[in-house]
Each structure stands twice: as C-alpha cells, then as structure tokens.
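Listed next: structures, encoded as structure tokens.
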Structure P
Amino acid sequence: MIISSRVPPQYAGITLIDYLATRFTYLEKEQWDRRILEGRIKCNDKNARSDTPVAAGDIISYDMPAFTEPPADMSYTIIYEDNWLLGINKPGNLLVHHKGKSFRSNLIYHLRNVHDPAYPQAGVINRLDRETSGLVLIARDRETLRIMNRVVADRELEKEYHAIVHGIVDPPSGQINRAIGRVIDSKIRYKYGVDGEKAKDAFTRYETVITVGNEYTLVRLLPETGRTHQLRVHMASLGHVIVGDKLYGLSEDDFIDWRRNPAAWLGRLPFPRQALHCSSVRFIHPHTKKPCTIAAPLPEDIRTFLQF
C-alpha cells in the first residue's frame with residue numbers, strides 16, 4: 001500500500017527524517033530511518049536519504065507494509081441533517097480524521113466513502129479527540145465549510161461539554177483564564193500545559209452539575225477559545241484531571257508504557273477513555289440565518305459510571 005503526503009509550508013527546510021518523525025508519530029524516528037534505508041520512502045518519486053531537506057509542496061510517498069488498522073468504534077449516528085450541515089454524535093474511540101495507521105477507520109473517511117449515502121465533500125467544523133464523544137459538526141460542501149471556519153475563528157460557535165473529573169471541584173463554578181502552549185521539556189511531543197511554549201490565551205467557564213460521593217464531579221464546560229487539549233489542560237491545572245485521561249492523569253513514563261502496551265492497563269484505570277463529551281453546539285445557520293442548536297445526550301458509558 002503506497003500512501004503519500006504533501007509537505008506543508010511550515011515543514012520546509014527540515015530533513016526528511018525529521019519531517020516523518022514529527023508529522024507521522026505512529027513510528028519512532030529510528031523506525032522511519034529503517035524505512036528510508038529499505039527504500040520505502042521517496043521524495044517526488046525519487047529515492048531520498050534521511051538528511052535530505054524537504055521543501056513546501058514536495059510529495060513524500062511511503063510503500064507501507066501490510067498491516068491491520070487499530071480497532072475503532074464506528075457506531076456514530078447522524079442526529080441532524082440539512083442541505084448544508086450534518087450533526088454527528090461520535091462515540092469514544094473514533095478518530096475524526098486519518099491519523100497514524102487509521103487510514104480508513106476514521107469518521108471523515110467513512111462519511112466520504114462508506115456511508116450510504118456518501119458525503120464526498122464532508123469537512124469538519126469542530127474537532128474532537130479520538131476518546132472524546134459527542135457532537136461533531138460537519139459541512140457538506142466547501143463553501144459552507146469556508147463560512148463556518150470563519151464563524152469558528154470569530155468565536156461565534158458556542159460549544160458545551162460535560163466531563164467527569166477527579167475530586168470535588170471548589171469553588172463549584174468559575175472561569176479558568178490560563179494560557180496554553182506546548183510543554184517543551186516533556187518526553188511526549190504533543191503534550192500541552194498552562195504557560196507552555198508560545199502559550200496562547202485560553203478561557204474556560206465551568207459549572208458543577210453533580211458530585212458523586214467524595215471522589216468525582218460532573219462538570220459543564222464552556223470553552224470560549226479553542227486551544228489544543230484546552231479542557232483537559234485547564235481541568236488538570238485546577239487539580240481535577242478528567243477521569244480516564246491518560247496523557248494528563250498518568251506520569252509520563254506510565255503514559256508511554258500505556259501507549260506501548262494498552263492491554264496491560266485494562267482494569268487499572270477508572271474509565272477506559274477520557275470521560276469528556278461534547279453536549280451541544282449553537283450558532284447562526286450560515287444559510288438560513290436562523291439560530292441553530294444541535295445537542296447530543298450523554299453516552300451510555302458516562303451515564304453508567306454516574307449511575308444515571
């Protein structure tokens with residue numbers, strides 16, 4: 001199976017090995033180096049070396065050995081549809097976009113190629129992590145996607161989440177105003193934290209919904225910005241990690257061990273995924289100009305945990 005990618009401008013000038021290891025993290029740097037030595041990697045249809053610099057627009061192709069894609073929960077449902085938009089209720093353990101070895105087992109691939117009827121121009125408006133369940137808003141055509149991307153950039157798409165966090169949140173409601181950036185001294189290159197490298201302003205309002213004994217709180221989260229891992233980082237910064245969040249709830253060594261051997265961690269975590277759910281989105285419809293609210297109820301796994 002040959003797959004290819006076009007080098008985005010921000011990667012121009014770095015070496016081929018650094019491009020592969022930075023952008024495609026499902027293999028370690030040493031593994032990518034072996035693939036290059038085996039002649040499986042080409043740049044613009046020509047054999048390349050690890051230290052070959054890449055330029056914006058270069059086509060990097062990879063002759064990938066046969067493999068089995070990671071398991072994914074494809075039980076998504078369409079809960080809203082009109083001529084321009086889809087509202088998808090996404091389960092946990094489903095990527096929205098292709099990442100790593102999940103070339104086909106992701107939401108966008110299924111909507112474009114497998115769903116009946118297919119939505120060949122489906123484009124994501126609000127993105128969720130693999131383990132986050134709930135509402136994903138999809139544009140059915142490129143013009144609607146362009147308009148809605150502007151709505152998101154102007155912070156006119158209101159999103160509401162629910163999460164189960166460790167501990168009893170005190171005060172029970174408030175606003176978190178802590179900038180978020182990449183953690184530069186982390187062993188995990190996609191880890192973020194408050195006041196990290198090139199931190200950007202981030203605002204989250206939170207409200208306690210219920211407490212569960214003395215151990216957990218169900219909170220309603222209203223992000224006013226859209227930084228990477230914002231809700232997970234903000235709640236962790238208060239000392240209330242989202243239940244099941246391995247990246248921000250485990251030590252870095254334990255997280256790396258979980259990534260390498262997740263089966264060994266079965267039963268060792270209070271919840272198998274991060275207990276975070278996008279409950280609703282609200283916006284002015286780009287074509288009808290009317291207020292639009294799409295809501296996704298709490299999934300069964302969260303309700304069972306809370307004994308609802």
Structure Q
Amino acid sequence: MIILSGNSNRELASKIADCLKLPLGKALVGTFADGEIKVEIDEKIAGKEVFIIQSTCPPVNHNLMEFLLLVDAVRRADAAKITAILPYFGYSRQDKIAAGVSPVSARLVADLIATAGVNRVITLDIHSDQSIGFFNMPIINLTARPAFIKHLKQAGGNFIIVSPDAGGVKRARAYANELKTELAVISKKRDAANQISSMQIIGEVRGKNVLIIDDLIDTGRTLAEAAKALKDNGANTISVCATHAVLSGEAVKLIEKSELSEVIVSDSIPLNADAKNSSKFKIVSVAEILASSLE
C-alpha cells in the first residue's frame with residue numbers, strides 16, 4: 001500500500017498516513033515556469049495498491065488537475081489498484097440541468113476521474129447524493145458525523161439541531177437522533193445561488209441554544225442570514241457544524257460580523273488565513289474516519 005498526496009491538503013494526508021502507521025509516499029507536485037503542473041513520483045508503484053489523497057478545494061481547477069496527473073502517473077507505472085480519496089469533491093453542485101443551457105459538471109468530473117484510471121473513490125459528505133450515481137466504479141461516501149458527535153458530546157451543553165434547508169433535514173435528523181435533542185428547519189425561498197429572499201423557522205427556537213448542521217460553508221451569506229433569522233425568532237446562542245470550510249470571498253468577514261458564536265468545521269479543506277486568525281472557528285479532524293476506510 002502506498003499513500004500519495006497532491007498539494008491541496010497535505011496536512012490531512014499526513015494525519016491519515018500516521019493513523020495507518022505508514023509513510024506518506026514521495027511525490028513532487030509542482031509547476032513549470034508557465035504554471036503547467038509537473039508531477040514526479042519517487043516510489044516503486046508496479047503491482048501495488050495506491051491511495052491518492054486530494055481535496056478539489058480552491059483553487060479547484062488546479063487541485064483537480066494535480067489529482068488527475070497523479071492518477072495518470074500511477075496508472076502508467078502499473079499500479080495494481082488506484083483508490084481516490086477526495087475528502088471534498090468540489091464539482092458536485094451542478095448535478096443536473098437546472099435551466100437553459102448548463103453542464104452537468106459532477107458527471108463530467110466523474111467521467112474524467114474514471115478515464116484517468118481510478119478504480120475506486122472514497123469521499124466525505126458529498127454535497128449532492130445524486131452525484132454518487134455518476135461514478136461508474138465503487139464509491140464510498142463517508143460522513144464526518146462521528147467525529148463531530150464525539151466533539152459535541154465532549155463539549156457538552158444543551159441545544160436544538162437546525163437544518164438550514166429542507167434538503168438537509170435527513171442529515172440534521174441523524175445528528176438530533178444521536179444527540180437525543182429536538183430538530184427545527186429553516187424554510188428558504190431562494191432567488192438565485194447564495195441569494196435568499198425570505199426565511200421561515202419551522203420549530204421552536206426561542207430561548208434555546210441552536211446548532212445549525214450543514215455540509216459546507218461557501219460564501220457564508222446564507223448562513224449569516226439564517227443566524228439572523230434564528231436570533232430574530234428568539235434563539236439564544238447560534239453555532240454551526242459544517243464538514244467543508246470552502247469559505248469563498250468575504251465569507252470569514254461575514255461570519256465574524258454575524259450572530260454566529262462558533263463555527264465547527266472538519267479538516268477536509270485547510271482553513272484559509274482569515275479563518276485561522278478567527279476565534280470563532282474550531283477544527284475537528286476526519287483523519288481517523290478516512291483512515292479506517294483504508295484498513
């Protein structure tokens with residue numbers, strides 16, 4: 001077994017390797033002078049099972065291309081089996097033709113991964129379950145929930161679980177069941193991506209500590225608006241637990257100014273500099289969860 005990593009999240013890759021008591025394989029992933037990605041692997045690959053760890057997080061296209069070139073190099077070196085570990089699968093949001101002429105990006109990227117030579121995919125809290133069906137190979141969609149539940153139980157405190165939208169009710173209910181607490185839902189009317197025109201709270205949050213459960217935080221705008229709506233409905237403290245800290249643009253600044261008191265995220269994506277300097281962010285590692293799927 002050989003574990004390789006691109007540059008998107010080498011810290012997590014090292015943690016996974018440590019959990020398995022294996023060294024991280026020697027792979028130089030850099031660029032030529034013109035920015036073209038260059039890959040050199042200093043390992044004997046032939047006949048071995050190879051695991052390639054890479055989150056396709058920002059810069060998404062660069063990290064995706066690093067991953068595909070790593071896979072191609074390993075395939076050409078005659079690896080016995082190639083498993084892609086994608087803690088964050090960054091092209092799962094366009095999973096259908098919504099209106100007019102648009103791509104099904106999740107399907108295209110799944111096809112690219114298959115064409116590159118991957119035999120199996122392991123991912124974590126994929127944004128759209130529909131995307132799983134686009135892979136013509138075995139795919140395991142793990143969840144960060146065990147790591148978050150452990151953290152929440154250790155932290156203690158009484159709170160109500162809130163789903164930020166109807167699509168996240170199943171995920172939020174799983175947390176509520178394990179923590180033996182109540183569940184509320186935010187009903188949103190959306191004009192466009194990341195633009196909410198109205199919100200309605202379904203459930204009683206007045207006087208209660210609230211924990212929003214989500215799979216990712218992108219611009220932070222809808223999350224900040226959700227926190228405001230909860231506060232306006234009498235919630236006490238408002239926290240959020242989200243697997244993927246994408247944090248695009250001014251997300252951290254919006255969160256800093258928002259009603260949110262705490263943001264708990266996994267290390268599926270490295271925190272950006274602003275988030276690292278924010279006292280609101282706490283990291284829970286998913287290394288053990290991902291490592292256990294490789295044993």
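Remarks
- Answer label among P, Q for the case where volume of the Cα convex hull per residue in Å³, for residues 138-225 alone, calculated from the coordinates, equals 123: Q
- Entry that produces -0.56 once log10 I(q)/I(0) by the Debye sum over Cα atoms at q = 0.10 Å⁻¹ is calculated, selected from P, Q: Q
- Label whose coordinates, when helix-only ellipticity at 222 nm (-39500 (n - 2.57) for each DSSP H run of 4 or more, over all residues; to 500) is calculated, return -9000 (choices P, Q): Q
- Per distance in nm of label points 7 Å out along Cα→Cβ at positions 42 and 282, the highest-valued of structures P, Q: P
Read-outs throughout are calculated quantities, based only on the coordinates presented, and are distinct from any laboratory measurement. Predicted, not measured: the structure shown is a model, and the values here were computed from it. Cβ atoms are built from the backbone, for glycine too; each structure is taken alone.
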